Every structure is written in structure tokens, then in C-alpha cells.
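Down below are the structures I want you to see.
Quick note: the coordinates plus some simple rules give every number you see, no bench work behind them. Computed from a predicted structure; not experimentally measured. Cβ atoms are built from the backbone, for glycine too; each structure is taken alone.
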Structure I
Amino acid sequence: MQPRTKASEALDAPNRRSGAPPIDMALNHGTYCSERCADVLRRHAGNISLRSYPAGDNGDLRRALAADAGVRPENVLVANGSGPLLKTCIPFLIEREIRRSATRTLRHLLKRTAYPIITTRLTYSKVPASGVRVGLRCELLPLHPENGFALDVGMLESRLSRQDGLVYLCNPNNPTGNVLITRQELGPLLTRFPDSLFFIDEAYVHYLEESPNTRVADLVLRHPNLMVLRSFSFAYGLASVRVGYAMGDATVVAQMEAKMTPHRVGQLAAELAMASLEDGGHLGFVRHQTARERARLMAAIGAHRALEAYPSQTNFILCRARGAWSGAKIHDALLARGVRVKAFEPFGDERYDDYFRVTVGLPAENTCFIEQLDALMSPRRREEPSRTAAPAVRQVELSELA
């Protein structure tokens, strides 16, 4: 199967006009949407085709999502993107758990230690940062490059044995690109720690081949302490229309639904999402294209002694700079050449200075990145010893970010 659109392939990066926006390989844009999305757009080509609101509960979309994930419509909460759901769901869930216990309420008021967010170092940073901003404690489990950023599930289990909390796991993980926890590992934790909440962010799960051990959404039917988040922005290539959804216990979903406005996903966006689900060949096509381009980027980055690219199962690659280079220096130097990559900000005293992340883009975008990286990484540059620091379990307080 060939790429289904050639419009963006016309990009000729080395000859881009002066002042043109940089090629963005920092945001994890998807690449291709389903061919069926073009059919939806054609149906809405008239000047009165967008005048009506969708159903207030987005019932048609929720039914389609439920059927795809193996849950019921009442388990599905939709919104205009997964980001708003993260911002809404996690504080709601933590507040609910704190209010259920007088002891937790008192501990929260006095020390903010009643129900911490437990997540990993090197994860989607907005979640721990948002928690700290509202006065919650955030505890970071280590991820080591030496073992492929694997999560020590035993360490997580030991931590939960001491105190319950909300466990946030991005799976596959952003920015490391690996699976942190499997269905076989998660199931026993859900049973053993019923008073802890598990929030599994599957924004990038569609880049994984279908397997019983890589999908966990249907477990919400048996475990009220689980919530699963997904997005159409990445493998489905629909970031511009913003469709995200969470799946959880029907009672919890109804409580959150009551706090939100209706008509959250517009009819056009809903139809594009449903058309994507109906295209049985789309995800296989995207996985193939992404794997091919990811391998090309990995080889190009790994050809430079000052850089290391870590294996990924997603549409982005975590990289590490050595010697005189840092993630910020790579970012700035490539930006001056018309390509933007992702550098990482510190979180408390956690620093990620050596790292940067590259999105797997369209073939022409990837070619531009490779050409500009090769031009930048001159062998005449002096290299210095790399700086390493072993991560440890950390507790980050609000005062540390002041």
C-alpha cells in the first residue's frame, strides 16, 4: 500500500523559503489519516452542512468507541482531545478519593500527602507538573536507559503496599517509546490495590500490533479503579480536529459527565473519528510506514558518535547527546536550520539535559531532518565526556518548583 496523499510530500526542506515556519518534529503529530476521512469531508462540502450541533451526549461516537474497545457506551467519556480529559479526570479522581476518608482529608490539608500521584521519571510531563501546581505530591519511579527504560513493577508494588495513590502510566511511554506495563502485569495490581487508582494513558497504543497483552481498556468492566485514555491525534492522524476519550467505571464516568458541558465533540470531528474506526486497513498501513521511517531516522541518528537513539515502538524517538552537546544545544542548532525537535525542561531537581526527542514525520520531513542533522554534526567538533546521573525514586513538592 502506498501513502494516500502526496500534498505534504511536496516539501523540499533544503530549499524552503526564508522565513518559513520550521518543520515541527517536536510535537508528536500523526502522519496519515484514513482515506475514509476524505469521504466524510466531501459529504460536508456544502455551505449548510456544518450548521447543526451534534447529539449532546455524542451517543453515536460513544457507541462506536465502546464497540472498538470491548466496553459499553456508558464506560466512555469523550472530549475535544485527550489533554482536556487528563486535566479534568485526574484532579476529580484524586479529590474523590481524598474526600472518602476523614484521615485522608486531614492529611491533605496539613501535608498534601494524602493521595499522591505515582508516575515515572521521563514521562508525559504535564501530568506530574499539573499535580504539583495544585499542591499534590508527585513521586517518580526510576527509568534507566541501561535496561531500556523498563518499569520495575515490583518497585511499584512495594510503593503501593506502603500507601495508596493514583498511578499514572503512559503506555507506551512518552518520551521513551516503550511499553511500561502489560495486561498480565496490570491485572494483579488492580486486584491487590483496590483503593489505588490506575490511570493508563494509551495515547500511542495504536502504534502497537494488536495483541491481547497490549490492550487493557476492557478491564474497566471488572475494575472500578482503572481508567484508560486514548486519542485520535496520533496513529489516526486527526490532531487538527481534536478527539480524545477515556474509559472507566460507568458510575465514575457518569459523575464526570455531570460536571462537563454537552456537545463536546463536534459532528464533523465525530464522523471523522468513526470513519477512521471503520477503516480496517488504516492502522496496519500507519504502523508499516512509521516503522520504516523510524528505522531510517534511528540509523541516521546512530551514525553520529555524539548521539544515541533509543529503540521505540511509537512515532517518536528519544535521543541522548554526549560530549559538548546537550538536548538544548541540538534543539537550538536544528531550529536555526529550520527543524524543531523536543528538548526537555527540568522538573523540580530532575534534569533531562542530555535528552531530546524526534517525531517520526512524513518521509520528506524525515529526509530534511537527516540532512540538517548530518550537516550540523561535523566531525571537527570537539567532544567531551558524557555526563550521567543515576535516577532514584523522588518526591517533588510544590516549593521545589517555586
Structure II
Amino acid sequence: MLVGVGGGVAGLLVSMSLTAIEHVAYGYSQGSFLDGVLGADPWRRVAALAVAGLVGGAGWWALRRFGRAVVSVEASVAGGRMPGLPTLLNAALQIVVVGLGASIGREVAPRELGALVAGWLSDRAHISARERRILVACGAGAGLAAVYNVPLSGAIFTIEVLLAEISFAVAVPALITAAVATIVARLVVPDAPLYSLPPMQLSETLFVWSLLAGPLMGLAAMGFVWLVRGAARLRPRTWLIVCIMPVVFAGVGLLAIPFPAVLGNGKALGEVAFAGAASIGLLAVLAVTKVVATTATIGAGAAGGTLTPSLAVGAALGGALGGLWSLWWPGSPIAGFAFVAVAAFLASSMRAPFTALVLLIEFTGQGPALLVPAMLAIAGSIAVSRLVSRSPLVARRNLPAP
């Protein structure tokens, strides 16, 4: 129960801080982040990203130069101890740069904070190593559940991704902590789907398209993960981060002058794609631009996640490809194609098909109507990415294997 409360408070604080920073950075008080960015002067987008680069570059350099090494959630689940102050500072830097518009996910900060609280409580309770492992994973899942209002996804993420174990000993605490965290965070986090989609029904065109789109999205997701990993390996590890990050971030700000939807963690672009508010060509360009912005952000040395950037890229690709398909075989809204594409893209990029599907359902509030095409697309995505990852050429290049 206390682990769930800790995860909920972490999600609540992250959400409040992000909202406050976004409002100050872009000078708005109502509406979505995309509304604020669209209403801000172009120079303000560049300035906000430049400030993010200055703060992030100096902060991460100092943290990595003088502080103890930050322990990841996965390492903590495996038995590592997360240092308190460095973990808090690392999460704070992530919140600041994402709030200012950096193209990186916000989900790592609440997961780290939730895991930190769970680890601290576990050490005070003197429980066994296995029990501690379960609670730390539950704390991270609770943080994810809280910040996005996705209780079931948080629990399944704990079970499928962090622990890779299905048992009562794992499922019960995962469900309880995620539920408690979500309830606590709802003091601030809206009890509503993250994305608004029109009511949709299964159609023949969407069914057939899902069979073809799944493998394509699997390949695209593999490419995206490979680029992100390559960028992470190239990030500056010395004082050069202080110089490189402001320049790269300002470049992303310049990119946001013609393409404002690339700013932020990906929610803005997801909204555009699900709404079908852009042409086929523009959606394709936005997908590529988001990949460039996210890999550049990570390559510059920023810490953060790729969940919502992956969702944004998958939605934009799905909207573009689905729009082309509709020219030949109409019968489904663009949102339906984007939904199915995101499911397939996330399944391979996260290596977690069940988490990806449930996350998308909770993100959008869509019910059983789209389950069949989404499941087929996920199956195709996972199958193709696994086949490709086993080829000798891909193995030599160290590409990710689902």
C-alpha cells in the first residue's frame, strides 16, 4: 500500500511540475501543450529549447561528474541500490527539459521516483531479496500508472517488462500498487483518456490493412530503437555536454518553427495524428522529424524515455500509410489506422506486446472494436522483428531483438 502511495505521489508531483513549467515556458494558462506551443511566438520555441539545453547540459554534467552514478530501474530491480539525491536530481532534470519542450518521454522520472521510494521502504522493512525485487518493480509500475492514469498498464508493465513473471506473488502487489497510485495521482491527473478518438468500428479495410501494417511497423520500430541506442552510445560523457546540448536543443527549437508538433514528449504529435488533422505528406514528414528530434535529444546527453515519442512516431506513420490505403480502399477513419499502427510499433519498440496493447486502450479509451486488428498487427510486428533480428547481418550490427 505504501509503495502505491509513493508511486502516486511521484506521478502527481511530476504532472504538476510539468504543467507549471509548460505554462511558464510558452505563456499559456488553458488548453493543451500543443495549443500553448501554437500560440507562442516562434522565437519562444527556440528560446525555451535553448534554456532546456543550458539547464540540462550543466545539470547532467555536474551530476555525472560529481555525484554517484544513477542506478536505473532495471538495475534496481536486479538488486542495485538507487542513490537518493542523484536519483532525485536526475528526475528533476528530466522534468525540466521535457516541460520546456525537449523531444523525450516523461515516463522515466516517475518510474525512477516510484522505484526509489519502494527500495527505501523495502530496506527499512528488511524483507527478502525476492520480495524487494517485486516491490521495487511495483513502485516503478505504480509511477507509470500514476503519471498517465493507466492503472492496468502500470501493473502489466511490472509483470511483463520488469519482472517477466506471472504468479500470484507478483500479480497481486502489482495490481494493488498501480491502483493505489492511480487513485492518489487523480488529485491532479485528469481521470480521462490521454488522447481523444472518435467512436470507431471494425471494418474490412482496417482488418486487411492491419495484416500488412504489422510487419511494416515492426521494421520501423526496430529502426527507431536502433537509432535511439546508437544515439545513446554517442552522447557526450565529458564537459562537452555543456556545449553540445544547448546547440542541439536550439536546433530542435528551430525545427519546431515549421513543425511545432515535434516539441514535447510526443503527445502533441499523437493528437495531430489521431485527429487526422494533417495531410498524408505532412504526417510522413512529422514522423521523420520526430525521429530526428528524439534521437538528437538523446544523442546530446539527455536522460528520459521513448514511450510517448514511439507512440507519436507510430501514430504519424500509421496515419500517413492509412491515408494512402484509404485512397484505394476507404471505409475507416485515419484514427483507426493510427491506433493499429501504434499498437504494432509499441509492441516491438517496448518488446512488450501485452503492455503495448493495454497502454493504447487506456490512452485512448477505445474498446473491443479495434482489438482484433490491433492484435493481428502486433503479432505481425513481433514476428517480423524477431525474424529480422536473428539474421546474421543484424546480429553483427547489434540491433535490438524483441
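-11000 is what came out when helix-only ellipticity at 222 nm (-39500 (n - 2.57) for each DSSP H run of 4 or more, over all residues; to 500) was calculated for one structure; which of I, II is it? Walk me through the intermediate numbers first.
On the way: I: -11000; II: -24000.
Working through the options, I get structure I.
Going by FRET efficiency 1/(1 + (r/R0)^6) of positions 36 and 324 (r between Cβ atoms, R0 = 41 Å, to 0.05), which of structures I, II comes out largest?
II
Can you say which of I, II returns 1.09 when Rg/Rh (Cα atoms, Kirkwood Rh), for residues 52-131 alone is computed? All intermediate terms of the calculation are to be shown ahead of the outcome.
On the way: I: 1.09; II: 1.03.
Among I, II, the structure yielding 1.09 for Rg/Rh (Cα atoms, Kirkwood Rh), for residues 52-131 alone is I.
As an exercise: Rg and Dmax of the Cα atoms in Å, calculated from one structure in I, II, equals 21.8, 65. Which structure is it?
Details: I: 21.8, 65; II: 20.1, 63.
This value belongs to structure I.
Out of I, II, choose the structure whose coordinates give distance in nm of label points 7 Å out along Cα→Cβ at positions 84 and 364 equal to 3.3 when calculated.
This value belongs to structure I.
Using distance in nm of label points 7 Å out along Cα→Cβ at positions 60 and 76, single out the structure from I, II with the greatest value. Each step should come with its number before you reach the end.
Numbers: I: 1.3; II: 1.9.
Top value of distance in nm of label points 7 Å out along Cα→Cβ at positions 60 and 76, among I, II, belongs to structure II.
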